[in-house]
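What follows are several structures.
Read-outs throughout are calculated quantities, based only on the coordinates presented, and are distinct from any laboratory measurement. All values derive from a computational prediction rather than experimental measurement. Cβ atoms are built from the backbone, for glycine too; each structure is taken alone.
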Structure I
Amino acid sequence: MRAFASVASSIVLLVATAPAQVPPFPVGFKTRTISTNGARIFLRVGGHGPAVVLLHGFGETGDMWAPLATRLARDHMVIVPDLRGMGLSSHPAGGYDKKTQAGDVAGVLDTLKVDKVELVTHDIGNMVGYAFAAEQPERVTKFALLDAPVPGVGPWEEILKSPLLWHFHFGGPDMERLVKGRERIYLDRFWNEFSADPKRFDEASRRHYARLYARPGAMHSGFEQFKAFDQDAIDNKAFLAKGMLPMPVLAVGGEKSFGPMMAVVMRAAATNVQEVVIPQSGHWLMEENPTATVSAIVEFLR
């Protein structure tokens, strides 16, 4: 019995200390790091066909896109970067305005010798994607945005009044000291409060992302993403003054989050907007209802 108990204890310890896992990218995807625009951008590339770029947001990394990448790789070249300062990309001192990060995307595509792309974005990825599409509209053939506003576009000032978005102005040295070593506690707040059902953002994913955001410089970079919103709004209003986005746009909102508001936002910036609301989902569409989300995106890109 003692031997059995010892073995059982060892198994429990092994399970408890095993690394957290998120859904993997398909076999055949390659990873690489591209130095461009003052940053080193980590990315995953796989599949063959027209290029599609998937951009993540805060609280996650490019890892969030694995289920969609698996489907799109059947008939697309799928390019999935980690945004500067997030995941396995570098943490430069500056450049967290979304216009600069759009330059990161352009640099990655130039290095890969890719001209035109379809864009699929979520959260802060929406903001980077918008800056890229507005600055280089000839390179974007279709653009799907998932559940987050764009600074300075549409009802931005009204959206800012929501008490749920207090973190937009949370940052600085003291805030970083408060969060240091407590990254999981801080991130749980987003995963819980922005979900229709927090259990759908599973424990393995929480552990995985918390570990990445605990890396040196990661939370500072995350705060810098939000700090740049005022400059992003200025840049985006300048883009809007030059004209609306011409490519087809899919505005995807979670039923328990932005919902139809995504289409309201994007109709202020684009001439051809389709609207989709994902049922039984909050902000974390790829975790909460991946089947419906992937289906909507695939149908739009088709």
Structure II
Amino acid sequence: MDISIVIPLLNECESLQELSLKIDSVMIENSFSYEVIYVDDGSNDNSWEIISSICKKNNSFKAIKFSKNYGKSQALHAGFEIVTGNIVFTMDADLQDDPKEIPEMYNLIINKNLDILSGWKKKRFDPVLTKNLPSKVFNLCARLTSGIKLNDFNCGLKGYKNEVIKNINVYGEMHRYIPILASNEGYNKIEEKVIKHRPRKYGQTKFGMSRFSHGFLDLVTIWFLSRFGKRPMHFFGTIGALMLIIGFMFAIYLGVDKVYLNPDGRLITERPEFFISLTTMILGSQFFVAGFLGEMITRNNQTKKQYKIDQTINN
């Protein structure tokens, strides 16, 4: 199969029929063999009924329904598990991503042998203060932290080689950082293409300002995991060793001072240096323990699905 398209959604009943017709038209026009996988992330409108009707009319459309809202990352993970296309696209269901962009993106990935081709909404139709400006700051931080030169990490329209999405684990709220997750696994052929961004036609956005604070926290997490995720002892052990050395040096100083330099002075336990020494050695030991626990968890970790599938269609 040429193309798989994974579309996570939450309460997008008004746009689904139109989106499905546009995708089908583009795929037929370009003679692509394709599948579309809708992942209903706990919608409480009639999105699932509409998806069911679409899937009954066209076997190229498949669907997964979560028992409740688990988040976009979990929805993408569920879709990635069942895709079979050589090139896998992700897009949003709100009609702001244009399916007509897919053929050109597909050809770029094939011709340039790319691992990932990310869309760039260079001209956006979103509010400047609540979306555009925070998004620019967020993308700047992501570029500086990861070293990946993308202008729009959070663009929903992206294309991947099948092997890329099969070898990464999208969890938590890490859907924003799939290119970084892929780069950490050695998939470094990542480029960007300017795409058209259209105004939202139906409904309202499902993401508030909290996504930016969550995004920055996730960015810190991904930075730490990319450097120390495989060997947490390298991070915690270094800090622990440094603190133990500092505490031990303070203890030696106190002992020498009391025994040889000032035997008639204050008791060791009455001096502030004693508590600095004791505290740093305790903290150093705790960091060492954290490092050992991290190593044990890493070596024995078993990936567990973080969602429950309620229904499937055509899978």
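If Rg and Dmax of the Cα atoms in Å, for residues 26-65 alone is calculated from each of I, II, which structure is the one that comes out at 11.5, 35? Show your work: numbers first, answer last.
Working: I: 11.4, 31; II: 11.5, 35.
Only one of I, II returns 11.5, 35 for Rg and Dmax of the Cα atoms in Å, for residues 26-65 alone, namely II.
Using the calculated result 6.4 for distance in nm of label points 7 Å out along Cα→Cβ at positions 98 and 282, pick out the matching structure from I, II.
Working: I: 2.2; II: 6.4.
Checking each candidate, the match is II.
Taking 51, 19, 19 as the value of semi-axes √(5λ) of the Cα gyration tensor in Å derived from one of the structures shown (I, II), identify that structure. Working shown, then result.
On the way: I: 31, 22, 20; II: 51, 19, 19.
It must be structure II, since only it matches.
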Subject >> Structure with the greatest value (metric mean count of other Cβ atoms within 10 Å over residues 34-41, set I, II) >> reply: II
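A value of 3, 9, 17, 19, 20, 17, 11, 3, 0 was computed for P(r) over Cα pairs in 5 Å bins from 0, in percent, for residues 58-137 alone; which of I, II is the source structure? Intermediate results must be reported in sequence, preceding the final value.
Values: I: 3, 14, 25, 28, 21, 8, 2, 0; II: 3, 9, 17, 19, 20, 17, 11, 3, 0.
Working through the options, I get structure II.
Given a value of -12500 for helix-only ellipticity at 222 nm (-39500 (n - 2.57) for each DSSP H run of 4 or more, over all residues; to 500), calculated from one of I, II, which structure does it belong to? Walk me through the intermediate numbers first.
On the way: I: -12500; II: -15500.
Going through each structure in turn, the value belongs to I.
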